[in-house]
1. Could you figure out which one of P, Q the value 0.55 for FRET efficiency 1/(1 + (r/R0)^6) of positions 180 and 444 (r between Cβ atoms, R0 = 30 Å, to 0.05) was computed from?
2. Out of P, Q, which one gives -10500 for helix-only ellipticity at 222 nm (-39500 (n - 2.57) for each DSSP H run of 4 or more, over all residues; to 500) as computed from the coordinates?
3. Between structures P, Q, where is distance in nm of label points 7 Å out along Cα→Cβ at positions 204 and 340 highest?
4. The value -0.28, -0.99, -1.20 for log10 I(q)/I(0) by the Debye sum over Cα atoms at q = 0.06, 0.11, 0.12 Å⁻¹ was derived from one model only; which of P, Q is it?
5. For which of P, Q does relative contact order in percent (Cα under 8 Å, 6 or more apart), calculated from the coordinates, equal 31?
6. Hey, semi-axes √(5λ) of the Cα gyration tensor in Å, for residues 148-275 alone derived from one of P, Q reads 41, 27, 17; which structure?
7. Say we calculate mean count of other Cβ atoms within 10 Å over residues 68-75 for every structure; which of P, Q gives the highest result?
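Derivation of every value follows stated rules applied to the coordinates shown; laboratory data play no part. Keep in mind that what you see is a predicted model, and the values were worked out from it rather than measured. Cβ atoms are built from the backbone, for glycine too; each structure is taken alone.
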Structure P
């Protein structure tokens with residue numbers, strides 16, 4: 001590893017320059033006007049993969065945005081890793097809140113600022129730079145690799161699932177590796193072993209056939225906005241628990257051992273609160289903040305609108321109100337079962353004066369991994385080599401549907417080695433990536449490939 005690590009240390013400035021090139025492409029997947037930028041970004045990645053030594057590079061067209069595939073399969077007897085990431089990014093708006101241009105990577109106070117720098121372009125490049133270090137110094141890799149970098153993660157990954165189903169044979173591997181998660185905090189290398197699932201809903205509450213004058217009709221006709229607020233207010237009790245019947249029936253409780261391990265993590269609730277800017281941290285009674293965001297289900301309103309939303313006043317009773325809300329789910333909750341429960345409950349509590357249209361927009365399953373799997377332990381050793389510090393096991397409150405899908409379909413281990421930080425504004429203005437995490441991430445991933453390459457053959461068949 002000495003030649004590889006020396007090479008990485010000598011190329012820090014180039015790694016920043018290449019990340020600047022990648023972040024300069026506004027690959028916003030949700031806006032049709034950026035379709036040429038998406039295609040340009042896919043081409044940049046494909047060209048870069050060829051340049052560093054990967055093979056069988058293909059820009060795979062889909063009904064949406066292209067997927068970039070590459071591999072290198074010349075390590076007989078060694079494990080095969082399927083490396084996943086995404087090159088699409090969120091919109092940069094509101095632009096006036098950025099302290100530096102969102103498409104111009106800027107180094108400031110030890111952080112790299114740009115849209116997509118942490119979610120997920122920087123973390124994709126971490127893997128490419130680690131692979132390059134082996135190619136340049138060893139002429140080969142210690143493992144076999146297959147890379148799938150998609151362009152639709154920020155809009156639901158629908159075409160990725162089609163691609164995976166179609167290319168199951170081509171994508172066979174011993175483990176999935178993802179770098180699209182966070183460390184517990186600065187200077188705390190972390191392996192994520194659990195993700196929450198997600199079910200997302202839209203509910204329309206329909207009253208009058210048209211907007212009505214609130215003076216002439218107020219008090220005599222149903223107001224869909226009032227009713228929507230009243231309905232949503234009934235979904236949580238004073239202890240922060242969801243009131244939908246049987247919502248918690250299948251929840252896998254945290255064991256005392258796991259609660260003890262989580263309590264021993266250097267998770268600072270005061271720092272977490274300061275990061276959010278919130279005055280208090282309310283939530284489900286009887287659980288710590290870490291337990292609430294990692295291992296307990298939630299229900300949250302994500303958007304609510306109807307009636308007049310323009311400048312000044314307009315006194316109307318809206319004909320319709322719309323609510324978008326979601327449930328984050330934990331082991332062993334079934335997303336489809338919960339979605340059905342939620343829909344039935346909303347129709348049950350709606351007054352007869354309105355019509356309810358309830359739509360399930362998306363579902364995604366939770367994921368939980370064993371600590372002791374050889375690939376995950378290899379990840380722990382690699383992080384400790386790269387950062388020179390003890391690594392910790394954490395969960396994450398967000399969802400990566402691909403991880404649970406790969407696990408469910410292939411029963412292969414998923415190793416989540418993320419290098420972001422919780423306060424790096426992944427979907428907000430001034431998105432950033434800590435420079436040290438970027439550079440030590442490259443070193444850590446190089447060590448991870450090395451560690452996996454040293455595992456005995458039976459490690460690839462350990463239960464996931």
Structure Q
């Protein structure tokens with residue numbers, strides 16, 4: 001085998017992690033706009049099957065829609081060491097904790113304000129009886145969020161940047177005081193985006209846990225063990241359930257949300273590995289692989305294949321067959337990732353071992369709690385999706401660094417570096433514009449069949465991705 005040097009890697013960023021985050025946020029957006037009730041069951045959450053889409057908490061399964069949120073949570077966890085490590089070296093502990101609290105509060109505000117400015121919240125009949133004012137208020141809400149969360153480019157005048165932020169905050173305050181919804185409701189702390197509320201909780205506690213165990217991963221895993229014990233203990237009557245149900249500020253915090261740390265904490269461990277690898281790149285040539293090209297192709301195929309196998313097997317409820325096939329594929333993977341020589345190869349091997357561990361652990365838990373479910377989430381759901389997220393990360397890493405094909409994933413990378421805009425952009429930017437111009441109505445009139453409706457959803461998601469990429473290329477980032 002001959003060594004291969006790759007020059008695409010940016011030692012300042014983990015581009016494969018950006019790509020994974022971008023993949024998660026765009027598929028999350030796509031899953032929210034696929035045609036309602038008319039497509040096969042694997043196109044929706046497993047517990048919301050067509051045609052009636054009535055929630056059935058007893059229905060096990062795993063679809064691609066069920067994976068997107070845990071993939072994003074995993075990316076959040078992996079980014080924590082990358083985001084906080086420099087602060088721990090240049091700032092006091094108090095300042096670092098203050099930064100974590102500040103970001104948490106901004107995320108919490110984002111979750112609450114976003115839910116108040118969505119067009120379908122302002123006017124619940126927005127799709128059956130559209131109102132221009134609701135679309136316009138949605139666009140106004142996007143503009144206010146833009147001003148609040150924008151990290152101005154260094155080339156901008158400082159006074160201009162501060163002015164934009166002050167105007168945006170003032171607008172948000174006036175909006176919350178003036179808004180009145182059709183049912184008579186006004187601004188409420190209890191009206192919030194549940195996904196962002198979960199992110200707020202796991203970011204805060206995940207960051208503090210990483211900060212306390214930065215050099216002690218075993219203690220971090222021990223904390224994960226305690227959380228699992230609390231999660232299991234809460235299923236029975238007793239003092240653990242009392243703690244589980246207690247929430248002094250239910251509009252922003254619940255111990256229930258912390259079970260998603262089962263994904264975030266493993267993510268921080270992977271983030272530690274990536275951080276060490278990036279730091280070593282300053283002194284070691286990290287862009288050398290001695291594994292040959294055919295071997296790397298098989299690795300990428302295997303990583304994507306592992307995701308497909310779990311989706312088909314667990315959704316189809318061919319559980320024992322899936323376990324056997326997974327075992328065979330993992331054995332082949334163990335061979336493929338064996339005998340690393342360079343630092344980059346060693347990183348890939350470590351990632352694979354961790355992905356294999358979490359996937360096997362999840363499959364062992366699969367029969368427990370009636371099979372894998374997203375809602376209400378089972379132990380197997382957390383660990384299986386964590387393993388699959390790691391496998392996707394491996395595939396993206398090889399594509400970007402070994403094959404030097406960053407351009408194929410650039411759209412995902414750009415969206416992964418600006419996920420907040422992507423998350424807000426569909427309902428508060430793209431769809432309002434398309435609706436006000438009549439394009440959305442025209443598009444819906446020519447896609448009467450379910451699959452044409454899905455293609456329209458894919459087109460909208462692609463258009464949003466292009467828009468977000470333009471913000472990213474112009475260094476217009478939303479940051480909390």
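1. This figure was derived from Q.
2. P
3. Structure Q gives the largest value of distance in nm of label points 7 Å out along Cα→Cβ at positions 204 and 340 among P, Q.
4. Going through each structure in turn, the value belongs to Q.
5. Here the read-out was taken from Q.
6. Considering all the candidates, the number was obtained from P.
7. If we compare mean count of other Cβ atoms within 10 Å over residues 68-75 over P, Q, the biggest value is for Q.
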